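Have a look at these structures, which come just after this line.
Nothing in this text is a laboratory measurement; each read-out follows from the coordinates by a stated rule. From a predicted model like this one, the values you see are computed outputs, not experimental measurements. Cβ atoms are built from the backbone, for glycine too; each structure is taken alone.
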Structure P
Amino acid sequence: MTHGTMATNVRVRSARWPINKYRPLNMININHIYAFLELVEQRNFNAAAEKLHLTQSGLSRKISAIEERVNQRLFERTTRFVRPTRAAMVLARHWREALVSYQAGLAEIGATDADLAGSLLIGVSATSRFGEWQKFSDLFFQTFPSVNGRIESMPSQDVVFYVRNGDLDVGFCGGPIADDSLGVIQVEQIRYRALLPDDHPLAQREALAMADLEGEGLSLVNAKTWPRVRENLDALLTQRGLLEAVAYESNFIDLILRDIIDNGHIGIHPLAENYLLPRGVTLREIDDLALCLENMFVWRKSTTSPLVRSMVSMLTRYCSGAAAKA
């Protein structure tokens, strides 16, 4: 009797899951996984669909297909939002890690991931705008041609605030950043340099020393608008008795450059190598000013967005490669 029962169970199992070696398994499309992860992140069908450039009904069909495949409900739906189930969070954790390896493999062989699609809202501070951000962003959007980026320019402290609150997806800004809710990657360090009018006597030198600035009028960005730029610089200027030499301040670097040209003042500012200076301004090293501004990339650690995670993964490899070359 026992033997007969076992045979019956085997026949029932075969009836429910017929095996056909000539028929491919019902695998989950990677586009569906990207859509699933974005919905886990947004907790709202409209918001997730907009991010992915899908209709709400198109997103709903992808989620339904996954639920049917895993034979479990993955989201509790209400009229205002959706709540991922425990099963959804387990899948999100494993699939997020798998996608990092998937994209790393494509990157290693020089292939692109055209399946990743949607839009990213990126905050970029003025200190980051002309640094490695430019080269990296070009590479990222070439690698993921179906991802669109919208750039919002703002001060560093605003970038951090809006990323933390979820109003920005990611940000590039000045550091340091101390916030346990944010992931942070140091992208580059930019040295402070002197900005002089071309016809200034000091512009004829290859490099300057801080003592050369004594008796000169300084033109600096405003401390309230640019706290990360001014904080350490002001401390050094105070030590050398040069803080009183500040003759002009502005919220905008363009106005600082104009003041340097018109009034012969000297600026001190962290400027990236590829910053395009206006005609009439010369950039010089200050040998004994060992001061750098750290440019950072920030994102919310809690995010499950495949677009954000893809940018994090790619930037990690990008910075590792840059460090190896250095």
Structure Q
Amino acid sequence: MILRRFQKKRYSAITLAIESGAASVMRLCAIAGVSRKSFYYYNRRRLLPDADERVVERIRQIQELTGYGCGYRQITMQLNRQEAIRPINRKRVYRLMDEYGLLSAVRRKKYSAEQYLRRRERRDQVPENLLRRNFFSGSPRAVVCTDITYLYCLEQMWYLCVVEDLFNGEIIGWKVSNTIDTQLCLDCIADLVQRITPKAGMIIHSDQGSTYTAFEYQELLTASGFRQSCSYVGQCWENACMESFNGVFKTECLYNRFGKTKIKDRRISQSKVLPLIDIWIAYYNTDRCKDYLGNLSPQEFFQANPRGTLPALI
């Protein structure tokens, strides 16, 4: 019979109380919440040679030899290979290692058990990748992509969330915030709905960032009649159109004005960076021509083809 540690402490306290003449065995066992039979069994066992001492000594030898690098599973396997020791359960080995301070130094987990559970639940509810690297849309307001990019400023980091229409490359919604959270994405979708009239069943494609897989974000898209699509983990080319826009935005809006080194080193004030966003996106939508749109700007292409068409037919 293997006694738990808290029971052993109770039995030890009862023994000390009896030796000091504090009360009878019956009364002390009733107070401690244990039976007299188990107490007497413990008393008999503690007078016998400890069967765990031999196992503990062997565990200590293994740990000293390996620099306390073996876990209880590895030590259990080594003990069971030795003929001098009877087969032993790994739960008993873990209990003895814990009681005598012989546990190994383990790597610290990146997330807590609760975080692992939440991440698993979120992963199970990740939407399907509907685009599969097909970034062409022949109809306006039917397929859009979204992403968040970082803005390095002197005072603090800012985050720009944008939504791009794959039909003409127009930025149809954007929001800036100093916190990268779900609310930023929700505000960006709200801005999109105010600026355009999206088609029913419009596909919104993004990566699998926590902001895009949050329940609030998914509920908003469902309530708005949108279909969500998410790229595969760790594959930036699954959202290549947004990566391309982020590069163009930072190069033409920021790096050309202030220099890439100054931006990356956060030497430019937010009072200079933030006002440029609305100005540059307006220029990008109305004046910046695209070769694949027949040398038209995104809005010009949309005005010329409000019902949608192929670029080759221009």
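Data table
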item	result
Structures P, Q, by distance in nm of label points 7 Å out along Cα→Cβ at positions 123 and 267: label with the highest value	Q
Identity of the structure behind 4.6 (criterion: distance in nm of label points 7 Å out along Cα→Cβ at positions 107 and 291, calculated), options P, Q	Q
With Cα extents along the principal axes in Å derived as 98, 42, 42, matching label from P, Q	Q
Origin of the derived value 0.75 (FRET efficiency 1/(1 + (r/R0)^6) of positions 219 and 275 (r between Cβ atoms, R0 = 41 Å, to 0.05); candidates P, Q)	Q
Test item: distance in nm of label points 7 Å out along Cα→Cβ at positions 179 and 211 calculated as 4.3, pick one of P, Q	P
Of the structures P, Q, the one that 78 was derived from, the read-out being volume of the Cα convex hull per residue in Å³, for residues 155-194 alone	P
Comparison of P, Q - label where relative contact order in percent (Cα under 8 Å, 6 or more apart) is highest	P
Ranking P, Q by distance in nm of label points 7 Å out along Cα→Cβ at positions 171 and 203, the structure that comes out highest	P
